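Structures are listed in the sections that come next.
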Structure P
Amino acid sequence: MLKNEMRKNYKDILIIDPNKNIAKNYQLMFKDLDFTVDICSGLSRAVQKMKANWFTCIIMDVDLPEMKGYKAIKIIKMLNSRVKIIVTATKNTRDLETKIREQNIFYYYLKSFEIDELKQAVCNALNKIKKIL
């Protein structure tokens, strides 16, 4: 158990996105909704942050610098098996969606969809984790 897990702040989100503008926009949006939000651009930094903090939800782009996001899910789940993962993508293909959904994620969000859909997915993830813990 991580040292910060005991505080059980259900509103801690980590955003992993190599596009700094998108990450900052998500960060501002969720901070305005009273979430605690941390951002990083790749998996290696995300792992460091996850070792130091307990996150309820991770919003992760599928195109990470180190590897595809769907391959990173196993690493993230080894660090925190309870975290709810929302994978984002700019473009969708049937093959990509299949690879992502096979990884037992919480939600798959296409960036071209309305941003309210992402907000709702995060709120649903947080409500689900509250029930588990």
Structure Q
Amino acid sequence: MATQVPFKEGYLTTPLSPLEDFRLKGTKCKDCGCVVLGKSTNCINCTSENVVEHVFSKTGKIHSYTFIRSCPPPPYPKESFKPFPAGWVETDDGLMLISEITNCTYEELDFGKKVELVCDKGWTDEKGNDVIMYKFKLIK
């Protein structure tokens, strides 16, 4: 079995196994409540240094959606690209991010639909590692 590595250090809880237990992590400002993916020493909203590490909710909703027909930039591998539905997702605790939406067809997507965080192998890196990427699946 290949070694599993996160798509970017500091964005996922560890260990990555079992995959169903992982979560997105980031920073929350204790002064204004702003949340961001990844580690930060200052709030991007109010510039406060009163920030703490935060593990995000696994559920959220779709604010907007589209169908990605062009390959994302590297490190996403062009050779394995297949068009996919994507959404502007807000987690239940306020993190806004763009993500692939799985477990659905484009026609099933709609504003306000509930989604749940899942992880999956995104690609294999140059060292043969399975790069683990976050996605959200439509809750049906």
Structure R
Amino acid sequence: MTNIIQLAIALIFLAETERGLVPYDNKGKLQITQGFVDDVNRISRKQFTRLDRLDFGKSCEMAHIWLNHYKPLVERKTGKTMNEYDLAVMFNVGMNGYLRGDGAEYRAMIERKLALLNPSDALLVALNRKERV
């Protein structure tokens, strides 16, 4: 079974390739801010650095830690089981933004990118396989 957080990270990467560079302190393929790094360090007691945002492997590790931490908190508050799209949106707008209902544009960006993929693309195959389970 595919890990929902891995699918969410793939969706984040897909969306961020459309956005390109943003006019903030976001860095790397997942467009991570220093505030995000600080939050992950607080959660995990690890010491990721500003430069780790540029390392795709470390960025994915940070995203996994952050999503794994906030997913159960949001699910308890909303009473709803989050899917990979919800997690990708929460990654973009933050937990409080997600709880406010922010992120419709980000979700639409993900949908636009998915529509451009070949049906045999590994991400689409994984998403479709998950839906059938």
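Each value in this text was obtained by applying a stated rule to the coordinates, not by laboratory testing. Worth saying up front: this structure is predicted, and the values here are computed from it rather than measured. Cβ atoms are built from the backbone, for glycine too; each structure is taken alone.
Using the calculated result 19.4 for mean count of other Cβ atoms within 10 Å over residues 69-76, pick out the matching structure from P, Q, R. Going label by label, the one that fits is P. Out of P, Q, R, which structure matches 7.3 when mean projected area of the Cα convex hull in nm² is calculated? Clearly, the read-out refers to P.
A value of -14000 was computed for helix-only ellipticity at 222 nm (-39500 (n - 2.57) for each DSSP H run of 4 or more, over all residues; to 500); which of P, Q, R is the source structure? For helix-only ellipticity at 222 nm (-39500 (n - 2.57) for each DSSP H run of 4 or more, over all residues; to 500), the value -14000 is produced by structure P.
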